Structures are given as C-alpha cells and as structure tokens.
Structure 1
Amino acid sequence: MSNIENKVIAITGASSGIGEASAKLLAQNGAKVVLGARRTQKLEKIVDAIHVQGGIAKYKALNVTDRENMKAFIHFVKEKFGRVDVIFNNAGVMPLSPMNALKVEEWDKMIAVNIHGVLNGIAAGLPIMEAQGGGQFINTASIGAHVVVPTGAVYCATKYAVWAISEGLRQESQNIRVTTISPGVVETELGSDITAASAKEALQEFRKISLSPEAIARAVLYAVSQPDDVDVNEIIVRPTASAF
C-alpha cells in the first residue's frame, strides 16, 4: 500500500461505524488521519487506540452542517500536517419513515447532514487541493443511491444527490480524484435515530445479513491506495445474500 504511506486523510463521521473502521485501517497502513465528529470523547478513544498501534492520528470536534465549522476542520488538518490529500465525507443520518408520517424535521436533518455536509466538505477542501495540485474526495453514498425502498424516499434522494455531486465534481476535475462508496446494509449506528416503528422493524430485519464496517473500510483503503493516475469512481459493497 505504498500510495497510502504518509497521506493526510480527513474523515467526517469518524466517531463510530465506517468512519472509525476506516480511520483505524488507513492509519495501520501508514496514513496520517484526522477524525471529525460531534462526539469528541469517542474520537479521543479512537485516536488513543490508533496511537497504541503506532499510527498517527488527531481529532477535532466537527458539525458537518456548519460551513464555517467544516472549513475550520479542514484548515486544522492542513495546519497540522501541511497538506490535505484525502477528504472522506462520511457523516450521514438515516431516520427512515413513510412519507405520510410527515416527519419533516427529519427530512430537513437528512438534507442538512447528507447533502450539505458533503458540499461543505468539498467547499472547504477543493481550493486546498487545487492549490497543491491534487487530492481525492471520497463520498459515502449508499445502495440507496441506486434503489429506492419504502420509508427511504428522502434518504435515498439525499444519496442520489451525493452520487450526482460526486460525478459532477469528477467531470470537472483533472487532478483531483473522486470516489463514491455505496454500502449495502452495514452494522452501524446509522438508523438509530429512526422514530417510525415500521421503519425500525424493517431495518432490524434487513440487518440480519449486515456487513461489518471493516468491509467498507477495505473499499476505502483500495480507492486511496491506487496510483495517482487511477481514479476509482464508484464502489458498491453489498452483503452476498442481499437482494438490494
């Protein structure tokens, strides 16, 4: 993994799940990782665990929906390590519900985190990457960017948006790599904020065939590790038993 060594990688949504697993795996392979999330106590424990394994990691509190807060996070990364090679826009929420439940505040939350969070990461990092002559954005979409399911209309819409934003950025960029990671069902905290009983039950059933977060982390590692002239644009990772 020679193209991982010493790369500076910023990760949002890094306090659990895919973000945590990716931070640990990338650090194990020689990357310098900076973790961002709201739950700083969890970030501190993860960073300590990386240090124990001989890795290099730092953390900073982050609210991805706040443009200035995201900008401060990315500039913190650059200040600490001198450059920003990869931004992994991974933060996301998934309060699934039927449309007629009219959980409009939850719709707004998904749009704010899942779409604006990615846009804020791009806005913060793109000028830096252009100035340094290269870099990579990795954006977490979902299998929901490829198939719509009942209770998932708004969530899937946000993930379609992540796919479209990523593809547009890729087309406009000659020196910056853009990768969309689309996980199938994974055993994470995603969906813990579901308030609609029917949606919660459906997710519990779906999760009987869940992947581990480490399965997605390996896909992230693969995308980052490619030579600089190779841009892995999209990776879909599903459980073998999944029909969706």
Structure 2
Amino acid sequence: MTASGTGFGGRTVLVHPDKPSLASAAAARLVTRLIDVLAEQDEAHLVLTGGTIGIGMLAEAADLPATSAVDWRRVHLWWGDERFVPAADKDRNELQAREALLDKLPLRPEYVHAMPADDGPDGDDAQAAAERYAAELAKYAPEGADAPRFDVLLLGMGPDGHIASLFPEHPGVHESGPSVIAVHNSPKPPPNRLSLTFRVIQAAREVWVIAAGSEKAGVAAQALTGAGPVQVPAAGALGTEATLWLLDRDCAAGLP
C-alpha cells in the first residue's frame, strides 16, 4: 500500500504492512540511497535516529548484502538527538546504533560524530555539550552554513508527535538560533537531552520520518494534514529535496 505525496504538502507517504516489513524496507531504501549519494559526491552525511524502528532498521541493514556495497569510510554519521546520560548508558542512541550496525562496519572513527555524554569533557553541563556538538557540525558545514548539508536525516516520532527531542509546546520548538540545543525537563525521561533544532533539520536534503504503531496514528494524521510544528513537531519534519514518511499500516490508519 503506497500513498503519494499529493495532498500531504509535498510529502511522500509509503505504507508497509507491519513493523518488521517497515524496518526491512527502510533499511534497503537507506542503503540504496547511500550508494547513490556516494556515486555523485565524495562523502555522505547521514543523521541517525533511535527508537524501536530506528534501531530495528539499522539491525536490518546489518544483514543486507547490499550494505557491503556502501563505501562506509566516506560516510559521516551524526545524531538528531541524544539522551544526556553517561556514555555507557544502554539508553543512549549512539550505543544502540553501535550494537545494531556501526560496530560491524568499516567506518572511520573520526567520521562517527556522537553527541556528548554527561560524563564527557563538559561534565553535566548540557548547554556546553550542545555548544560542543554545534562546533563539530560547523567544522563540516559548507560556506555560509553552520551544519553539514545532510543527505539523509532520519527521524522517529513519538505518540505525542515529537521528533528528535523537540516536544509539543516545549521551549525547544521555538528555538531558531542555535543548531543544537540542550533540552531540560523533557516530558519523556531522561529529563536532560541534546537535540538538533528545526532550522538544521529543515536544511537537510532528505528528511525521513519512520514511525509505527496505532498509538501514533492520530498525530501522524495531524502532522500530515495541516497541524503546526509547535503543537505537533513532526509537522516540521521537512527536507529541501524530499520528505518521506515511512509508516506501518497501523500508524497510517488515520490518513485520509
């Protein structure tokens, strides 16, 4: 079942039967896209996401024969958000991504740009950690920008419609200045997080929202049919060249 982008503000919605098929299809799509990008340019910049489907997609990619066709030494890996907890905490998106896929790839360690942990060089100062990551982004930014031109930026979506660590009506959804923010008093634990802002997300070439489950059907429909990003942050997930919503059938149940 496929729904075109017509009627969804230029966003393309692709619906898969269930969570396993969604994770598998998203993994195949990502690997193919990276191969294409690296055929066109010297390096690729990919932003990873966490969550059940996001990490499940990486685990699926680990088993794809085509994954070995990607020149991973030319791929920069970034994160859209991170839990500001110790580096060894099992809840960190970085650690889960490494276990699912990254540790199995011939990556350049210096191309894996993990967000700082709260036992890192800035200690528990989340604002300083956000500024550190912003400085890292700026190192790889084209002239006139403060972040790389991300080729694919992956996002999960919560049942409340949040993406990265941008939550409904939370201060972060109003931030338009910095590229990275410290998020405090998060409505979803842990309370302290780091997140890219809408401005950086919306500068990516392609933004993919990957979501599954009937508990997200309502906010998916709202995001795709006119809700604002302050109330439903997923509505602000937009790429400059393409925006894909990769859903399972349950999550897409509320779409017109």
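Any read-out appearing in this document is the output of simple, stated calculations on the displayed coordinates, not a laboratory observation. What you see is a predicted model, and the numbers here were worked out from it, not measured in a lab. Cβ atoms are built from the backbone, for glycine too; each structure is taken alone.
If FRET efficiency 1/(1 + (r/R0)^6) of positions 73 and 225 (r between Cβ atoms, R0 = 35 Å, to 0.05) is calculated from each of 1, 2, which structure is the one that comes out at 0.25? Traced to structure 2. Assuming 4.5 is distance in nm of label points 7 Å out along Cα→Cβ at positions 41 and 233 as calculated from a single structure, say which of 1, 2 it is. Answer by label: 1. So helix-only ellipticity at 222 nm (-39500 (n - 2.57) for each DSSP H run of 4 or more, over all residues; to 500), computed for just one structure, reads -8000; which one of 1, 2 is that? Structure of origin is 2.
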